[in-house]
1. Given a value of -11500 for helix-only ellipticity at 222 nm (-39500 (n - 2.57) for each DSSP H run of 4 or more, over all residues; to 500), point me to the structure among I, II it was derived from.
2. Thinking of I, II, which structure, once log10 I(q)/I(0) by the Debye sum over Cα atoms at q = 0.13, 0.18, 0.26, 0.28 Å⁻¹ is computed, gives back -0.37, -0.65, -1.18, -1.31?
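Rule-based calculations on the coordinates, nothing more; no lab input. Not measured: the values here are computed from a predicted model.
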Structure I
């Protein structure tokens, strides 16, 4: 019997403020990504997390 995959957790760190480009300064998700997160499948959530990482690297918040 296959156990259902657990949902990918939100990257929210409770620092919720959107910058000029509508990107959260805490988790690096766009306003649209935040709004849709609850309706996303895990594969789409993983893609959002990949983009969040890229944004954080581009902003100098995280090392590559």
Structure II
């Protein structure tokens, strides 16, 4: 179980690192737009992301 958690964490870091590596300017624009979002929108985006991750995990497992 712990090995799977470390593998998942490593894959998350690889995938999240691809965006700023491939398009630094686009990454800056994305961060600037996130700074403009209100707390409610950020929470909804986080919830959608978590639910999507859980759904994908359910399909894979």
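1. Attributed to the structure labelled I.
2. Comparing all candidates, it corresponds to I.
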